[in-house]
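The numbers here are math on the coordinates, done by the rules we state, and not lab data. For clarity, every value in this text was computed on a predicted model and none was experimentally measured. Cβ atoms are built from the backbone, for glycine too; each structure is taken alone.
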Structure I
Amino acid sequence: MAQPATKQSAPLPSFNWEDPLDLESCLSDEDRMIRDVARAYCQDKLMPRVLEANRHEIFHREIMTEMGALGLLGSTIDGYGCPGVSQVAYG
């Protein structure tokens, strides 16, 4: 008598705890570059000011100027000196 077929499954891919939904694979090179620039700015320039601003209820106007210089404000607008990137790149 013939034996029943056994179901063989493909090995499961390893789970990435830093990117559980594998969003990294959905980003273009331009998206990654924008993400890295924004992350570096936030870590190096923004985070040190957040605690002080929260404690003293102040807003540093120069933050907006710095973010504008990096192209992080109005980045989905095409023209007027704005880069016109995708909504995904905008965040």
Structure II
Amino acid sequence: MEVAAGKSGPLHFIDAEQVWTILGGSAEITVNGADHVVSAGDTIILPPDVLRQISGGAEGFTAIVTAPAGARAGTPDGATTVVPPWIA
């Protein structure tokens, strides 16, 4: 996954554990309201069903992200969930 500097994904949850390994650059990750900064070489494990938002740091970032096939993502209201194309 590549995210440009200053770009953010939506606030969302995934119904399965995810593992993110940052290959280059840096990212700001908000998990259940707590902010974390990760950079090249860091790995973060995100538990299922926690709200998260990921933003590119000053130089953006490149990461490998894993999740089980069929994992579903949804917005805070939980009204609709979808399988993201990169998980399918």
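Per-structure values
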| read-out | value |
| --- | --- |
| Of the structures I, II, the one that 1.3 was derived from, the read-out being distance in nm of label points 7 Å out along Cα→Cβ at positions 10 and 74 | II |
| Comparison of I, II by mean count of other Cβ atoms within 10 Å over residues 26-33 - largest value held by | II |
| Distance in nm of label points 7 Å out along Cα→Cβ at positions 42 and 58 from the coordinates reads 1.4; which among I, II | II |
| Ranking I, II by relative contact order in percent (Cα under 8 Å, 6 or more apart), the structure that comes out highest | II |
| Structure responsible for -10500, with helix-only ellipticity at 222 nm (-39500 (n - 2.57) for each DSSP H run of 4 or more, over all residues; to 500) calculated and labels I, II on offer | I |
| Of the structures I, II, the one that -1.06, -1.24 was derived from, the read-out being log10 I(q)/I(0) by the Debye sum over Cα atoms at q = 0.20, 0.25 Å⁻¹ | I |
